[in-house]
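Read the figures in this text as sums done on the coordinates, not as results from a lab. As the structure is a computational prediction, the values presented were derived from the model and not from experiment. Cβ atoms are built from the backbone, for glycine too; each structure is taken alone.
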Structure P
Amino acid sequence: MARVIFVHGVGQQFSGALQVLAAVGPALRDGVQLGAGLALRDQDVACAFYGDVFFEPGTRSMDVPWWDETDVEGGLEAELLEAWWGQAARVDLEVAGPDEAGVRGPVGYGASRLLLSDRVRAALDALSRASFFAHVSEPLLIFALKQVRRYMTELELQQAAQARLAEVVTEETRVVVGHSLGSVVAYEALCAHPEWPVTDFVTLGSPLGMRSVVFDRLRPPPVNGVGGWPGGVVRWTNVADRGDIVALAHRLASRFGSRVEDISISNGMRMHAVERYLGAARTGVAVAKGLGA
């Protein structure tokens, strides 16, 4: 029975729980060994896999449509893209910012199709020069936007993703680790299940603090600008690389209260890479605390 459960982010739709665990399990165990001198066994770590919930049940497409700027929807998708663009410009000298693009126009639901497409095209062109997205094709980037939008707006999909975490939580589980969108899935599931025995929540490269797109859409919703505490969790450690474009608000204490311990690390040129996050000694220390080490 797993004492630590890992919840993945977007882009895992063609994988499975065993494949994800094979990729990230060693990094997590290395981080705990490096940071706390604690040797975890294979059976101590499990993966809550939800990548397939974005497809029809029993199916899994092996092709990503050749999406372009005309396929990015106004509202949440465009707002998220704009936020990534602005953050990329702040941390990467090769990326021209939104104010330098020479293309004006709203990105909300009221934007005209032409204005929206022009603005989205400028954002995609700018992000193509960002080292952060160096190995991400345009269709895959748009696919990521759509996965975030679908999770944040489709209640049935949210419930399906959170149910995957519920399936692997046992009486032995003490730590939940969420990366990227997986931190949102884990947060909402923990809020919904205060009876779980989980004492420690570790978020990596988390977008939980991103207003409008994520923070203001959480269930339960924030009260007076402060997000709710995740269930029966005793400690919440948030780990972020300052250059991680996904972790726009890299300090979550300002959104969820001073009980959150924010830790900054550097993942080199792979700012959002889950293996870099998990293998970091400071992440390992946070996980080990939940295991009594």
Structure Q
Amino acid sequence: MSATLATPAGFAGPTCPAAPAASGASIGRHAVGHAKDAVLAGRYELRERVGRGSAAEVYRAVDLAGGPDAAVKIAVAGEPKNRNVILNEAAVLATLDHPSIIRFIASGTTRGDGTHAGRPYLVEELALGQSLARVAALGRCPERELAAWAHCLFEALAHLHSHGLVHRDIKPSNLMLSGLRRSPVRIIDFGITARSGASPEPGISSGTVHYMSPEQASGGAARHSWDIYSMGLVLLELHTGAKAFPGTAVESLVARTFRSPHVPDSLDPEWRSFLCSLTAMDSAERPTAAEAAVTAARLMRR
């Protein structure tokens, strides 16, 4: 999960330039509403909590060195897997550098005797904007805007995949409008990202049911094609304003094992062909992320 603040998205063209470099880590002192665990990485002071998931609490943090506010994820106490999710996400983000991927800033373990003492944390760029889940709930999106988002998101996936990684949880709520000119959208929440070829871990969720590929739903080894299929379902939902496989978790899982998602005949033929290829039942028939980015750029130029 990631912190969000509503603001309009901006876009400067089809190219997503390189993201700024990340900075380093350590911890310090007094907290607002907590004791002695509020300054992380030597400069990020915790303020209000802006979100809470099963594995982490998310806080807005002020940069005491004068930089922009950041988001801080701190593992929820209790289950060891919560610690692992934060540690995994920090390790993954530290290796990535792309404008359409949330930017890593620092990570570490809180010290002292405060509320969060002894828990791993991750400091990352604060996501300014609404999620594509909110956008999808408002109905259909303009095709050119969708193409611009798809172009940058597939380029981000290509960057991730080039590192041998699979996101495994591509869904509208993990895709954020950025409000920044360097990229209109960003992928967030890399807590369950895994190496390509890795088998599912006991006790760790492997994605969100309504956006899983058929082979991901069956519990196979992680593949890059999972992310392609999931992104296809997201783009289809943004086109239609409805989930491709609605219903309960079981109903949704069963439906995708029998059929491809329905892509309306009323869509532009090139978009329809693109969406069908992304969500092909046979993973070998799906394009790579890099190929999908090229197609999205062509649709954007139209």
Structure R
Amino acid sequence: MANNQVSTRTVGFLLVPGFALMSYAAAVEPLRAANLISGRELYRWWHAAPGGKPVMASNGVAIIPDCGTSTERGADMVFVCAGGNPALFEDKSTFAWLRRLARKGVTIGGISGGPYILAKAGLLDERRATLHWEHLPAFREAFPGVEVVPSLFEIDGNRITCSGGISALDMMVALIERDHGRQLAASVGDWFLHTHIREGFGPQRMDLRYRLGIADEKLVAVLRAMEKNLETPLSRAALARSAGISLRQLERLFKSHIGHGIHSHYRWLRLERARQLLRETTLPVLDVALDTGFVSSSQFARAYTRAFGEPPSRTRLHG
């Protein structure tokens, strides 16, 4: 239901170096459109950056902020926009600033990798949250006290998290609808040629059939099972049984559609997950190995070095 009394809401954006420009633009542009379409200043916004210095997006575009994280500017909501590897962000003054805002009753949000920074500031404990799928495995390991869901966006009271990309547009349309009603929200979506506004609980990733260009339903079912069982890999025979076909048939499907065998593909999925954990967590290498289905750190190190041309310790060092 729209609010009867219209007042201007102020939104702050904390831009962390390496933030995703698309995610930020998809969050701020709907506010501009809401003002333009309604003919009123429903929203105003400002930008902050650590140290108050120009901040560069992941694509090299720099934005000059209005202030640093010592600002006392007022806001109804503040969104942290981050990308790259948010696990490496360690600015204690920024964490303290975010906690001060939360104590004042400001709604705190995170977009793309931004929820990682909120969690590091202790602002997502016992909360439901989402973030970009790339960061989900490491985030779950690092913050077991956060209820992580692989949705487009989550609104849990005065904490709002968003997986990033164009889902920030879906999130902002939902917030505009909450503030000013469905008609304005629909008009904002239409303004950006966004003909289908997605609910927050929608999936982040494209269905495997489209992502990999595979139409065979049995093979797709097996690939889904693989992605869901990386810590305790299923045997090739179990995968074939789950698809209702013989192991030989399944091997042929992999060679035909994937280009290599079942074992090679499964190992690659597990090693990709391991690389994410090495980059974005401080888990010991042995824990990373066990979490991705390897029985020892030495077995893991050999497979990892063959796949990526460097040992796990070097990936961890370069984070």
Distance in nm of label points 7 Å out along Cα→Cβ at positions 199 and 263: greatest across P, Q, R for structure R
If you rank structures P, Q, R by FRET efficiency 1/(1 + (r/R0)^6) of positions 191 and 239 (r between Cβ atoms, R0 = 25 Å, to 0.05), the highest one is P
Ranked by relative contact order in percent (Cα under 8 Å, 6 or more apart), the structure on top of P, Q, R with the greatest value is P
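Can you rank P, Q, R by mean projected area of the Cα convex hull in nm², for residues 95-150 alone and just name the one with the largest value?
Comparing P, Q, R by mean projected area of the Cα convex hull in nm², for residues 95-150 alone, the maximum is at Q.
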With helix-only ellipticity at 222 nm (-39500 (n - 2.57) for each DSSP H run of 4 or more, over all residues; to 500) computed for every candidate in P, Q, R, -12000 is reproduced by structure P
